[in-house]
Every structure is written in C-alpha cells, then in structure tokens.
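In structure tokens below, several structures.
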Structure 1
Amino acid sequence: MKILYHHRTRATDAQKVHILEMVGAFRELGHEVTVASLVETENQSSEPDRDARGSRWKSLLRRIPFSMEVVQLGYNLFAIPWLLSKIRSSRPDFIYERYSLLNFSGVAAAALSARPIILEVNSPLAMEMSREKEIRTRRFAAWMERVICNHATKVVVVSGPLRRIMTQNGVEESKLCLMPNGVNPRRFAVHSGGALRESLGVGNRVAIGFVGWFKRWHGLELLMEAFLQSGLGRGQAVLLLLGDGPATVELKDYVVKLGLQNSVIFVGPVSHERIPAYLDIIDIAVQPAANEYSCPMKILEYMGLEKAIVAPRQENIEELLHHDGSALLFTPSDPESLARALVDLSTDSKLRAALGRSALRTIHARRLLWESNARKVVEMFQTGSAAPAQEYKAVRKA
C-alpha cells in the first residue's frame, strides 16, 4: 500500500519517536510511506538540548492575543494545495495524519482528492492548550476539533479517557478507535550499564529514575518530597533525573533546600537513542504524574525494558498497568503513598524483578507494539471497521 503520513509538529522528543516508529512499522510491513512535513523528520539526528529549550516562536506568540490561533489557521492556506500536490505525486491509498490544533488541511485535501484519512489524536488539544493558556478561543477550537474529527474516515485515540472526552465534545463514537501507544523491542537490546553507573556516581545504591520534561507541576516536586519522606536518600538509594526544561533551575534549588544534593543527580537532556542505556542502570522507574487522558510512552518503554514501575493510580495508567501485578501504583498527588511504594521496591529486589517481568509480559500479551499498531491501521483502512475500539475492554481486563 501507499500511505501519505502528514504531520505539523516540530518532530521533537516523544512526538518524533511516535512518528518515526509508526512510519518505520508501516515500512516493515511492506508499505510505501511518503512523509509530508515542514521539518526534516526522518534523517535528522536527535538534539536533546534543542528539544529541551522549546519553541522560541511559541514563546513570542503567547504574548500576543489570538496570534497562536491565527498562525495555526494560516497553516491551512499553504498546506491544502501542498498536500494535494503530494497526493498527486505519491498517489496514496490513504492519508495518515497526526492531529494538530486547528489543522483542517488533511481532511480538506482528503475530501478534495477522494482519499480516506485516518486521524491520530494523542490529546484533546483544544482543552489542553486552553488549560496551558496557549490559546484564548477554547469554544472555537473545540468546535474545530469536533468538525475535523467528524470529517475524518476514522480517528485513532490513545486512551479510554481520551475517547470519552472526544465523544463528549461531539465526535461521532463510530469514528473512534482506541489504540494505545507501543514500543519497539528491537530498540531495547541489553546494555552494559556498569561503567555508566560509576561515571554518574550511582555505585551500589538503588537507582530510582525519572525521564521526561521538567515543567512545574509535572510531578517532580511530588517525587522530591516523597524521596525525602522515604529516607532513602541517606545512602540506600539515588534519584536520577534525565531531561531538562523550564523548571530545572527551580528544581535544583529545591534539592538544595531539602538537603538532597548527594542523592539527587541531574543527568541533563539525553537523546532518545541513548535513553535505553541510561534506563538500563535504573532499578525503579517512576512516572510521578500524568494527565488524565494520555498514554505515556515512557511507561511503555519502562515496561519494554522490564523495569519495576511506580505510577499514579488513575484510569489511563490502569489501562496499561495493574497494582501489585505489573507495577506499584500510588494515590495521585499523595507523597506518602509514593514514598511507601519507593521504600517497598527499594528494599525488595525480588519484588522489583517480578514486577519487571510481568510488565514485559504485558507488552507482548496485549501486543503494545508499534508494528501491531501499524497493522491495525492498515486493517482499519481495508475493512472500514472500528474493531480496534474494542481494544479498550481487552486492555482493561487483561
């Protein structure tokens, strides 16, 4: 099959991983994929420092009322004729698009060229960007989101709560297909982490790790407080923080304030290609917080690396993990609950190993793999059915 993959993103961090893994999985299955994007997606090496800094033009636009909406709507004026040109030259069987706010160019080009389009929605952007004060026209953005999704052939959503949010916004339920994110097992070859442990100063201590974006209220303050309450920082464990972001300076000051300088290590931004080597030395992988509708890719990667995982006990997380089965889940926003989970795992290596094995088995039992996702998308196009929506029940019951 011929597939036109369209996205309007900077292709950084998790976005880039998702895009490249899906494109690679389509090609592994023997399909021909043309990528339509304003940025180089496939041949550009990771630049973790650039990714961590964020977009400068977005910072500027946030200061000007309604400028974000105008710029994103303006993209369509260029993108519709551009996509029609891509369609004429590549002659795709269908279009696969990563949804972006106010971007109706994909569904418009699909309608004008009589091509099916499968839309991948990773978050309810009208709600999310309004929460983060990046846009001021939430009602208009929500209406556009509804119209765009209802004009797509099918809409892939990554979690049950996201599916519910989309239907509450008026997206036709028959359009929606639940398909959680995946992992690529080939990326997680065994690494030798002995030298890395020593270079970072971990030594024989239990390594508790977090990988992600350092932004205020993303749970890192909670993790610091729980780590302090656990008493593990007195010598039994070390906390490794991989990443960067706008809250880095504030977090470092907080570490000093708590007196944890000798047990909290800021590794800095790490390219996605090198993350498996760092995760290899982590004994306990922590997701301190998550929004209510995401399907955290880091959790899936932790599972693929057979890690003992600590994460908040909420609906979208429980679609992936089960408490005392494949992870220890704590009460969201409760540092005491998180501290207990950290102590339980830090003092029990057999429990860590058992949870890690169970997490890896879950990946394969539920086929939480990029290749499986690509296969489902192709089957969705071929049959025109919404069968993947049944995946929600399967994940919850497995």
Structure 2
Amino acid sequence: MFKATERTRSVEYAIRDVLAFAKKLEKKGKKIIYLNIGDPCKYDFDTPKHIKKALTKAVEEGNNWYAPSEGLPELREAICEKERRVNGVNVQAEDVIVTQGISEGIQMLMAAIVDSGDEVLVPGPTYPPYMSYVKFFSGKAVSYETLEEENWQPNVEDLEHKITSKTRAIVIVNPNNPTGALYDENVIRTLINLAGEHDLPIVSDEIYDRIVFKRGFVSSAHIAGDVPVIGMNGFSKTYLMTGWRLGYMYFHDTEGKLAELKECVAKETRIRLSANTPVQKAGVAALKGSQHHITEMNEKLEQRRDFAWKRLNQIEGISCAKPEGAFYVFPRVDGVGTRWRTDSEFARQLLERTGVLIVHGSGFDEDYGSGHFRAVILPPSEILEEAFDYLEDFMAKKK
C-alpha cells in the first residue's frame, strides 16, 4: 500500500470526525439530533434573498472567469468599508486578501508564519484548525488558559508565561468558538500590549463579530495602535453563506512589519488561482445591501441561547457558562474521568443511546477543553428541548 505522509495521517477535526459514527447509526434507522456543526443554513436560517439574486445575476451576466488571486477589487473595497463602518478598523484594499472561507485563510497564514519548531499561542479551548494547521506545518500550538469561572476570559498571566523565543504569533478568537465567550476590551488591550512588548503579531479571528448578545464587540485592530494585527473574517456566519466558502484576511500594519508576510500569503493565493468569482460578486451585495437579517438572526439566537443555558444548568451533572456571542454552548460534564473515562467516551455513549450528536470538548483542546462538550444553539427551541431531555435522562441513568 502506498504510504501517505505523516503530516496528513495526523490530521484531526473533531467537529466533522464525529459524523462518521452518527451516519452509521442513522443508516440503521436511529434518529439523530445534530448539534455538532455550526451551520445556520442547516436549520431555520436562510441566506438573504438579495445575496442569492446577486449570485444568480453574476452567473447570468457571464462573471464566470478567474478573479484576481487576491480577490475582486470591488469586494476588497467593500470589506474595507465594512470594517471601518462596523468595527472602526482602517485598512486599505491592498491590505485585504480574499479566501475560500476562513479555514483556507488559516491554512495560508500558518504556512507563511510557521517553520519547523515554531510556536503559536492559541486560546484553550479554540477552533481546531488553528491547532491542526500549526501542527501540519511542523510547528507547535501552545494553548493559553481561558477561565471558565470568568465566562472563558483569557488568563493573561498564563499567556505571558508561555511566550518564548519560538513564539511567532498570538491568536485571539473573539467571539469565541467553542465557548461563546465575548472578550472584555481591557483583556484584549492587555493581550495587544503583551504582543507589542514581545514584537509579535496578533491573529484575530472575528468571524462572529456581528453575532453578539447585549454587550458590544471590540475589534482587536481597532485598539491595537502600532501593534500589527492580522484580522480573519468571512461571510459564512453573519451572512448565512456557509456553503458558499467566502472569507478574507486583512493586515492592519501601521509600521509595515508584516509586508513580507502579506506578500507571501499573496503568493499562496496565486498557487490556488482565485476564489469563486460569482460568489465574490454576491459578497459585495452582502456587504452593501440590507443588513436587517442580522438583527432578526441575533434576536432568534438570543432566545435560543437563553433557553439552552437555563435548561442545561437544570440538568444534574451539567453546568454551563453563559455565552455572549456566536451560537455555541460549552457545558462541563461531571463524571468525566469516573463514570466515563473521557469526554469522547461520554459523547459516543450519548449518541449511541439517545441519538444526540455533540462534539467532545477535548477536540477543541486536550487540556482546557477536556471534560466538556460543544453543542450548537441553532435549532428551534423544541428541538433543543428534545435533545436536552434526552441528555437529562442519560445523565440520570448513568448515576
């Protein structure tokens, strides 16, 4: 048998890896309640009509050619306008690179940042591709603690202690996936100051920047001053375009420290030719057209957040911090290590016996995610209630 490379054999992605077993059970006739993937379009959320029409129009008008590798000029301009208007971030079109979803952006960025043995600081727990791609390029993802008792705010002292001569960047995921945490402005300022002291860039994943409840979101680049920030964002969540695969990164760099890095990422875009041209045309419409759906989406999500948070904390053996953004809950499970050897075993048994599919917390970080699970709050409340009733019954039977 032809042997694959070690870097690909070791690739893991917990959010989708759990699907294989669920599909086998479903084929045998078991009803599955899917709470694993953060895809609003799989539930009762739909892409706004004006964005759909823009895609159709782009195709029918013959915009089916390769776009410039870094992205359509009009989309890059529209992204700059959005960042100024929404987040108070001043960047120019030449600072923006369009990607095929934020995941491709993470891959390209880590390819440009990480050499063998380099380290990247990531929040623990975090969105798995940050860990996976650092490892893929022979680096080491070093998790800094976030504090569950403080609604998963970063532990600044722990992060500072973990900065070494091998550290190449500090990643912030805010609002956070998987915990739903919304970071305090003072915490972000402290992280930025630390990055400045150690001459490190901030990588700020802000794809949920407009999906927040009550308290406002503050972009890292807005308060970064002369500390370089690489902003990561996309259209999947806010504009309900998950399957369209459209994202972007920008380089907020007042002193030109990231010039070589930006050019090398641009070289990577040329290798893959371009992002989808008609979808980029629709992206312009998304940013420039009506934004009313965002308010409606957030109102619906906040109601489901409130229901899920309250219901989970009523279940004996389950405790959950209150999410302030995104669309996830990240509850702690009492009994992992005793009743269940691991959180992965907990998740598998829950699926086998109830059909409720969640993602084990250690899939988001072995240290700081262990003993938890992530579930989406995207389904209507009646589906969430059914899932949590199954969970409560499962926990009672395992006492």
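The numbers here are math on the coordinates, done by the rules we state, and not lab data. Bear in mind that the values here come from a model prediction, so they are computed numbers and not experimental data. Cβ atoms are built from the backbone, for glycine too; each structure is taken alone.
A few comments on the model shown:
- Read-out helix-only ellipticity at 222 nm (-39500 (n - 2.57) for each DSSP H run of 4 or more, over all residues; to 500), computed value -12000, structure in 1, 2: 2
- Comparison across structures 1, 2 (criterion: Cα Rg over 2.2 N^0.38 Å, for residues 236-363 alone) gives the highest value for 2.
- Structure responsible for 20.4, with mean count of other Cβ atoms within 10 Å over residues 108-115 calculated and labels 1, 2 on offer: 2
- When mean projected area of the Cα convex hull in nm² is computed for each of 1, 2, the largest belongs to: 2
- Between structures 1, 2, the calculation of distance in nm of label points 7 Å out along Cα→Cβ at positions 260 and 332 yields its largest number for 2.
- Here distance in nm of label points 7 Å out along Cα→Cβ at positions 244 and 268 is compared for structures 1, 2. The highest value is that of 2.
- In this comparison of 1, 2, the computed figure 12.7 for mean projected area of the Cα convex hull in nm², for residues 76-211 alone is attributed to 1.
- Ranked by relative contact order in percent (Cα under 8 Å, 6 or more apart), structures 1, 2 are led by 2, which has the greatest value.
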